[in-house]
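Heads up, there are several structures right after this.
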Structure 1
């Protein structure tokens, strides 16, 4: 039983502002949209879908207890491009488990981590 891919769906406050953030800051492209009902953005092999807030009365803020982890081969270049344009959760750093990574917040408060494997000596 193979799984082919995973496309997270994130609830957002404002569809237009969210798409603008992902297109202008992160260089994604909106490849589908149905008004404010849903949208899908894509960059290389990464896709994200957005939906309006479905349970806003029960959960007034957008939230996710985890983060979205995006692997890359150009971590230092991406850091230089993004670091002054976004809210940084933690700056670029080498970790003992063999990854160089940093984490930012999107405009809805979701954490986006970017990572690249490092050579462990």
Structure 2
């Protein structure tokens, strides 16, 4: 399934996803040459927060092979700027619990054991 909102914004390099585990990680690489950075921002490239959340959703849709809709963003923290010209490779750590058609998700963007973004929320499975 290819659900990328912004074509070629990032690439998933690897993942240790298993349907049997509630926790997994994906390694991604941001494309620092993507056009979005011309407007966000011309002097210093910053990955937009809304796109970081969309990437979480896209990875989940790919792994679970389901369409999803974000229904709650309980706790979203942008702890450090993600500038793909400085750091392009991140690990996204997931913990997922499935409850009655909802994925309860915690996810973090990590580089060298430092959290850049933390997300806690819920996605509804669209059948």
Structure 3
């Protein structure tokens, strides 16, 4: 399934925050992305309706299996692209920002070649 950039960013953010925290709330997502709480609430509602996110009675967010698959894919793409950019001399800050944009538009073919090159370089 192909998603637009913004929903992928939300799912990736929930995933990343869940690696750092026991519970993730909409306010955590809003702070991390620099978005308003109302904007994030609307997005979370859409993601819940589409079966990507669950919210419990305490307003804690979790990813469904479908949401988790997308989040992990985007997270991997981000890390590989940012790592490759840093490897060729781009600053960490710029590499992270560029990876956020490129991760959504890079073809699967290009990503796989970039990933293979990056992983080979890490083994040396």
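Throughout, read-outs are computed from the coordinates displayed, never taken from laboratory work. The model shown is predicted, which means the values in this text are computed figures rather than measured ones. Cβ atoms are built from the backbone, for glycine too; each structure is taken alone.
Numbers for the structure displayed
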{"quantity": "Highest-scoring label, criterion being mean projected area of the Cα convex hull in nm², for residues 52-107 alone, among 1, 2, 3", "calculated": "1"}
{"quantity": "Given 0.65 for FRET efficiency 1/(1 + (r/R0)^6) of positions 28 and 100 (r between Cβ atoms, R0 = 25 Å, to 0.05), calculated: source structure among 1, 2, 3", "calculated": "1"}
